[in-house]
Structures are given as structure tokens and as C-alpha cells.
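Undergrad: So, here's a batch of structures to check.
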Structure P
Amino acid sequence: MARRTDPGSLLFNGAMGLLAVLTLLLLVAPTVVVLVVSFTNGFSLKFPPPGYSLRWYHELLDASHLHFAAGNSLVVAAVTTVLSVLLGVAGALAIARSASATARVLDSLFMSPLVLPALAFGIAALMTFSAIGWPVSTTTLVIGHTVVCVPYVIRTTTAALAQLEPALLESSASLGASRSYTFRRVTWPLIRPGVLAGAFIAFMSSFDNVPVSLFLRDARTDMLPIRMWQDLEGKLDVTIAALSGVIIVATVLMMLVMERVAGLSRRLRS
């Protein structure tokens, strides 16, 4: 006997499916618009473009102020990622398998930058550095970015450690292996995908960070997101659309590589 389909269930599934499609369009449409506009042959950010050309990508090659800001952003993001991995892995190893109240408090402390509003943290960091006499510089940028990026590495590394069988570590110890040897030969190979996923998220978060960079940078440490924002605010430069297209394509390629190497989507769901 065929099962009868509940009309209420069909209506609910249809409504949720429609909502999912609308949400996807809302997320993807701005990116598609930017990519299309980046190929315009006009002098304004108009959609649809009056015509198509690669002129603004050629203009991008000569935009030295954007090259300078991009170089600063890449350096800060790279150093931030290295520091975030070192601190994040150490923090995750310290709290992942501990059930003590101290570990739980430390876990909440490490995750607090994700809860605190980014603008509030940015101005608080500026006030702190001013109080101790540190002028804004690349160092203050790296410190500020590291604080907000470490939680990503801790979270993905903790998820990877949660899937690590304790018996493997016990077997290694029972065979006389030191803790450092066990970490190099047992723990690290198994948690490496989680660490790489966290490093990727930390890099992208630092490279695209606006609130912290807004307060902790000066003219010598101009950051790419701030420069793009200022150019759009002042003159609606179409070159920014071309730069956005380059960033979008580079991000997609990096995500594909990380998905292949570290299973990024699986780590984010953990």
C-alpha cells in the first residue's frame, strides 16, 4: 500500500527549499555582480555594464598604491598565521583533553575574541598600546590580528584532537617514546588537516580584517581592505572592482586547494 504524503510536510519542505534558494541567491548575487562589473569598459560602477573590456585589470597592474597595501596585508596575514598556528596548537593541546575547570575557563578566554565586537576590540587595543607607549606599526597590527585569529586555529585543532584515539598516545608512551617524539610521529600527522584548516581561516581573516586594521595601522602600514574602502568612498574607482575579482578568484582557488589537502568543509562542520 502506497504511503500517503502529508500535505503539511510537502508545504514545509517546499517553503524551506525556497528559503534556501533565496538565501543562496542573496549570498552569491553580490559576488557575481562584482565579477561582472570588473569587466566593464565604462568609467563607473554600473550594472549591467555598457560594454566589456579588460582595461581595469590592466589599470590594476599600474596601481602602485594598491600594490603597496596588498604587500602589507600579505606580510601581516602571513606572520599572523604563523603565530596563530604556534599559539593555537599549543593552546588546543593544553585544553583539548582536560576536563578541569581551568581548561574550560581557558577555552572560554581563548574564544572571547570571537564574541567581543571587533570594533570594540580594535579601539581597546589602540588605547592599550597608547597607554604603554607603543606607536601603531606592523608589530601592533600583527599582535591585534593574532588575538582575533588564534581562536580559529584552536577550534579546528581541538576538533581534530577530539577525533584522536587516546590508545595511540598510550601505546606510544608504553613503547618508550617521549612526548615530543609522540607529537611528531603520532599526534601531528593526525591533526595536521585540522591545523591547516585553521591556518587557512586565520590567514583569510587577517587579510580581510577591517575593524582591527582601522585602528592599528598608519600611512606606512596601509592595509588593502582599508585602502579599497577609502577608494570606493572617495571616487568609486572601478579598479577596485577588478581587484575584488582577483581576490574572489584567488580565494576560490585557495579554498579548492584546502578542500583537497585538509577537507576544509568537513573541518568547519566539526
Structure Q
Amino acid sequence: MKLTVEQFRDWGHKSITLLGMSGVGKTRLSNMLRSRDWFHYSGDYRIGTHYLDEAILDNIKQQAMQVPFLRDLLRSDSIYIRNNITVDNLNPVSSFLGKLGNPEQGGLAIDEFKRRQALHHQAEIATMRDVPDFIQKARQLYGYKHFINDAGGSVCELDDESVLELLAEHTLFVYICATEDDEHRLIKRAEQAPKPLYYREAFLSEQLDIYLQERGLSYVALVDPDDFVRWIFPRLFNSRLPRYQAIADQYGYTISTEQLAKVNSEADFIQLLELTIVEQQ
């Protein structure tokens, strides 16, 4: 969706889709706007609580069943397990995705890892297709005037043009582009605390072959899960940047993390978008 600044100002029920890597400020902004009559639609929250809820619980139960004490309680329906996912705590989604590598270090076999990656991919597509319905729900059911789609960092890797077209029809894409300093910060953070990630299958296969060759490993089962995440994250980061930018160039606009850091209110955000629209016409 491309708008003139006049059209944006006259847009009575604004709907925004935020793009960018985890850590650029999407959720911070969304949480701030939520108190100012904006419905916060978290893509990762929707994935975890709806489309992957059963798969996540099955994974947890599988782990619990390996403990005799818990197995007996589960089989007798004496206890139950449920997700406690919140917008600010998406750990169950991450734990389901898992890390590739040595099972003795908590890693997953390649087939199981790819199965979970595929489930996440399908769930993210479905979650983004739900956006138009939630825009209506936000307004008609919950009484919110505006809508913000806090999309996951992997939304640029869906490789489904129809999803992007649907989002562009109903929302304004805003890509939060990390400055060079913030790029270094995000990469450093990933190195210090490597977390499970989603990868396009072609990208994963290509990079895994390079990693195995560089490390002199013959099998995925020999891979140190954390070492692989640390190694691949900068490559994933750099592979996503042109994808975000291409979406913004075609359907929306780009702001920087430096600009966003100065946004402390809804008025600041609206003013920033108005200036950006004028500059990037």
C-alpha cells in the first residue's frame, strides 16, 4: 500500500505491518501503541497459541513422558500441560523449533528439524492470512480504532507473493532497518545467547553444507547446536536485509532503528510516518 501523506492523514482506521529482525523495536513500539487505541496483533503469539499449539504441547509431553514420575501422572490424567505463551514470552515457540545438531547437546536430527521448520512456515503463512479478519475484529469486537501487525522476523522468507499482496491491500508496510551499530548489537546478542531460528529450506541446506565443510564434520549429529546458530546468524541476518527492503520498496516505506528510538508516543510515530511518506514518494 502506497499512500500520499494526505491519504495517510485521512485514513481513519490505520493498519500497519511492521517488518524487521527480532530486536529492532517492533514489539516495543506495538506495546506502546496498544495503550493508545491500537490493537496489537503479534504474529508469533498467534502462531504459538493457535497454529502450533498442539505441536508445541506434544513436544513438551514427549519430553515429560521420558520421566517415569511425570509419565504416570500424565497417563492417569492426574496432571495436564498447557502453554503459557504471552506476547512478551514466546519461549514455547522457540523451544519447539529447536536447534539442529548433536542430540547429546539438545540438538535435533535433520529430518525432525526440517519437519518443525515446515510446520512453522505453514503456520506463519496462515497467521498472516488472518490479518484482514483480525483488523475487523479489532474494530468491531474489541473497539480499537487502529491496528498494528507485529510480524515475525521470518515473514520476509515466506516466498508467497499472495500473502504479501494481501497484507499490502489491508495494511501499510513499515520496514524498520537496523543501523550499522544496531546490526552489530543484534549479531553480538545472538552470539551471546543463541536462540532457535527459522530458515528457508534452500538457505539452510546451502549454509549447512558450508558449515560442515568448514568444521570438518561428516554428520549433522556431530554439530554443536549453539555453535551452528552463532555461525549462521550473521549470514541469515544479511540474507534477510534485501528481502525486507524489496518488500518495503514495492509495498511500503523504510524507517531506521535510530529514528524509531526517538519515538516515545503515538504522535511521534505518526509524525515519523508522515515525514517518511513525503521523503519516499
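Nothing in this text is a laboratory measurement; each read-out follows from the coordinates by a stated rule. Keep in mind it's a predicted model, so treat the numbers as computed, not measured. Cβ atoms are built from the backbone, for glycine too; each structure is taken alone.
Undergrad: Here mean count of other Cβ atoms within 10 Å over residues 24-31 was calculated and came to 10.1; which of the structures P, Q was it taken from?
TA: Going through each structure in turn, the value belongs to P.
Undergrad: Now for a different question. If P(r) over Cα pairs in 5 Å bins from 0, in percent computes to 1, 5, 11, 15, 17, 16, 12, 9, 7, 4, 2, 1, 0, 0, which of P, Q did it come from?
TA: Q
Undergrad: Once relative contact order in percent (Cα under 8 Å, 6 or more apart) is calculated for all of P, Q, which comes out largest?
TA: Structure Q gives the largest value of relative contact order in percent (Cα under 8 Å, 6 or more apart) among P, Q.
Undergrad: Quick one: helix-only ellipticity at 222 nm (-39500 (n - 2.57) for each DSSP H run of 4 or more, over all residues; to 500) came out at -17500 when computed from one of P, Q, so which one is it?
TA: Computing helix-only ellipticity at 222 nm (-39500 (n - 2.57) for each DSSP H run of 4 or more, over all residues; to 500) on every structure in P, Q gives -17500 only for Q.
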